[in-house]
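Chemist: Next up: the structures, one after another.
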Structure 1
Amino acid sequence: MLTMNLKIDSDAFSTGQIESKIWAVEELEKVSAHTNILRISMLGGWYGLFHFILKVRGRQQVEWCRSYDLDAGACSVANTVNNTWSHEWQFRAMPKDANELTFDDNTNCVVNTSTEHFSNNEWFDNIHEGMLCVLQGNDLKIEDHVNCPKDLDDFKKKYQLSVILFEGTKHFNFETNPYTRYMIIGHK
C-alpha cells in the first residue's frame, strides 16, 4: 500500500471553485467541436481539477494536458488527482512560471481559470494568435488576488480575443465573501 502525505487546501473543493470549473468545462465542450483533439496548457493549474472534470465527463477528446503552477506541492496533488491519465504523459503538472511559457509544444488550447492571481499579462502576451483560450477571473478582494477585473467588459479588455465564442458571468452570493466570476472563451 502506497502512503502519501499531500497538503491540500480545502478551498480547491469549495462550491465556488468546483462550480466554476464545471462551468468552464461545459462551455468549452459547447464551443470546441471545431477542434478535434485538445492539447492543453493550463496556467495556474493548482490541483488540476479542470482537467479532471473535463476527462471524467468524456465529451471532449484531450490528447494531453500540461498544468503549470508555481507551487510544487500543488503540482504533486494535481499529478495524484489526475493519476489515471499520467501514462504516456496524457497529464502532467509541473512547477513553472507561466510567464516563461512560449506554447511552442503544439498546444492548441490555453486554460487560465485564475487570472486574478497573475500580476501581469506576460503569459497572455506569449499566447500565439488564433489559439483557443479559456479564461476566468473574479472580483473577490483577498490578499493573493492582485488582478481583479471590475466587470465583464474590464475582463475582456484585459484579455483581448480576436474571436469570442463565449462570454459570461457567474455570481456566487455567499454570506461571507460573495463574488462574481467572469469567463471568456475564444481565439486570441
Structure 2
Amino acid sequence: MVGIPLTLFCWSIKSKNLVITKLLSNYWKISILFFISLILLIGQYSFALLITNIATLIMTISVWFWSDINDELKEYRFSHALTATTKVWRWSLTFISLNFLIQSFKNISCIFLINSKECLIWLKPSANLYLILKNLFNFFFGASFSQPVAKFIGLFALLIYILGLVQWAIIKLPKNGRNSGFSNYGRD
C-alpha cells in the first residue's frame, strides 16, 4: 500500500501526468488514516481494527471516486505504461481491500476488542512500525515511545483527521462534487 503508489506518484510527476498525480495526491491524503490506524494498533486501542477497516475502504473508494479522473483514464490507451500500471494498481488495491475486509469480518470480535488472544494476528503488522517509531522517538526526543504514547498520538491524529474530513464533506464536496479539479492541479 506504499511502494507501488509512491513509485507511481514519482513516475507521474516525472512524466508530468496531471491526472495520475492528482489521483495519487488524493490517495495519499486519504491513506494517512491507515497509518493512524497502525499507530492505534500499537497502542492497542479497542476500535483500531474498525478504523483500519474504514481506512482501507475509503482508500479504495478514493481511487475510484473522482469522475473526471475516471473519464480521463478511460481515454488513455492501455499501451501507455504509466496509465496501464495505474489501472492495474487500482484494481489490485480493490481486491486486496476486499480480501482484507473479508478476513477482518471473520474475526468480528476483534473489530471492537483488539486485546483478546485471538486478535494477536492483527497486532503483528504494527509491531515493526512500533520498533521503528520507538527508535525514532528516542533519537529525536530522547524519550520513550510506549503504547500509551502511541494511543494518545493516534487518537489526537484521528481527531485532526476527522475534523479535516468533516470540513471537506461540508465545504468542498458540495461545491465540487465528484470532480477532483485535476485540470487546475499544480497551477495555483
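None of the figures in this text is laboratory data; all of them are computed from the coordinates on show. Keep in mind that what you see is a predicted model, and the values were worked out from it rather than measured. Cβ atoms are built from the backbone, for glycine too; each structure is taken alone.
Chemist: Work out distance in nm of label points 7 Å out along Cα→Cβ at positions 120 and 176 for each of structures 1, 2, then name the structure with the largest result.
Modeler: 2
Chemist: Suppose distance in nm of label points 7 Å out along Cα→Cβ at positions 136 and 168 works out to 1.1; of 1, 2, which structure was it derived from?
Modeler: It was calculated from structure 1.
Chemist: Have a look at 1, 2 and say which one yields -25000 for helix-only ellipticity at 222 nm (-39500 (n - 2.57) for each DSSP H run of 4 or more, over all residues; to 500), as calculated.
Modeler: Checking each candidate, the match is 2.
Chemist: Work out which structure the value 121 belongs to, where volume of the Cα convex hull per residue in Å³ was derived from one of 1, 2.
Modeler: Of the structures listed, the value fits 1.
Chemist: Have a look at 1, 2 and say which one yields 33 for relative contact order in percent (Cα under 8 Å, 6 or more apart), as calculated.
Modeler: 2
Chemist: Now a separate question. Out of 1, 2, choose the structure whose coordinates give FRET efficiency 1/(1 + (r/R0)^6) of positions 32 and 112 (r between Cβ atoms, R0 = 25 Å, to 0.05) equal to 0.95 when calculated.
Modeler: 1
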